[in-house]
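Enquirer: Please go over the structures that come below.
Each value in this text was obtained by applying a stated rule to the coordinates, not by laboratory testing. The shown structure was predicted, so the numbers you read here are calculated from the model rather than taken from an experiment. Cβ atoms are built from the backbone, for glycine too; each structure is taken alone.
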Structure I
Amino acid sequence: MNKIHTDKAPAAVGPYSQAIEINGLLYTSGQIALDPVSGELVGKTIEEQAEQVMKNLVAILEAAGTKPENVVKTLCFLTDIKDFAAFNEVYARYFTEKPARSCVGVKELPKGAICEVEVIAAI
């Protein structure tokens with residue numbers, strides 16, 4: 001089991017790793033729209049936040065030696081399920097291989113974020 005860390009994605013805001021690699025699979029922690037340098041939330045709209053989330057995930061994937069095309073499963077959380085279509089517009093640009101996915105509406109996310117995504121990827 002290997003812990004993955006990159007300064008190109010936000011540091012964990014709790015007692016967890018950005019990602020763990022085991023047996024050729026990468027499991028990321030959920031990413032919200034935090035700027036990796038300032039640690040502050042980026043954007044107010046679902047499009048702005050989703051874009052930052054995807055950038056954070058790509059940085060973690062790259063640090064582990066993989067890429068979005070190797071993602072096999074995503075789990076997405078939205079604080080307003082009405083943002084589903086707009087979120088999908090951003091999501092589809094990054095996950096072109098159409099991995100398996102769950103997308104659920106939740107009441108709240110850390111730091112007031114409006115979306116969060118975690119992935120499982122092949123290394």
Structure II
Amino acid sequence: MVKNVAFDTNIVIEILNGSKHTIEKYKNYDQLFIPITVCGELPFGAINSNRKTENLTKFKSFINDCIILSTNLLVAEQYALIRKYLKDKGKPIPENDIWIAATCIVYDISLATKDAHFNYINNLKII
């Protein structure tokens with residue numbers, strides 16, 4: 001059985017910072033994915049940090065080992081459904097996280113995250 005996982009920004013940051021627990025948890029997955037939204041959040045964090053060059057280098061090296069999940073019309077439609085559902089339930093979450101969730105749902109890949117608000121989203125598999 002192939003084990004796939006998509007990483008939320010907070011998990012990638014833990015890996016890049018050398019968290020042994022997080023690295024150990026995901027080292028046996030066959031394929032590692034990163035939603036394109038995470039690919040925007042990470043370099044933003046890097047250029048907004050005191051160690052800009054070092055963090056950008058780490059990020060670029062890490063994503064070379066991952067498959068990037070792009071957005072498309074199906075992801076955009078899923079985004080709209082999730083956003084409307086959360087609005088109706090009175091459970092807003094950050095916009096970027098809605099895009100991340102929509103991407104993972106469309107590609108049918110579990111999301112590794114530490115953000116509990118992803119639990120509000122139906123049909124999203126969370127690790």
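Enquirer: Which one of I, II has distance in nm of label points 7 Å out along Cα→Cβ at positions 9 and 57, as calculated from the coordinates, equal to 1.0?
Expert: I
Enquirer: Of the structures labelled I, II, one was used to calculate distance in nm of label points 7 Å out along Cα→Cβ at positions 33 and 97, giving 2.7. Name it. Display every interim value, and only then the final one.
Expert: On the way: I: 2.7; II: 2.0.
It traces back to I.
Enquirer: Hey, another quick one. Which of the displayed structures (I, II) returns the greatest value of mean count of other Cβ atoms within 10 Å over residues 25-32 on calculation?
Expert: Details: I: 20.5; II: 13.0.
Answer by largest value of mean count of other Cβ atoms within 10 Å over residues 25-32: I.
Enquirer: Can you say which of I, II returns 15.5 when mean count of other Cβ atoms within 10 Å over residues 17-24 is computed?
Expert: I
Enquirer: Right, here's the next one. Which structure, out of I, II, was helix-only ellipticity at 222 nm (-39500 (n - 2.57) for each DSSP H run of 4 or more, over all residues; to 500) derived from, given a value of -16500? The partial results should precede the final answer.
Expert: Details: I: -7500; II: -16500.
The correct label is II.
Enquirer: Quick check: -0.25, -0.88, -1.24 is what I get for log10 I(q)/I(0) by the Debye sum over Cα atoms at q = 0.09, 0.17, 0.21 Å⁻¹, calculated from one of I, II. Which structure matches?
Expert: Structure II accounts for this read-out.
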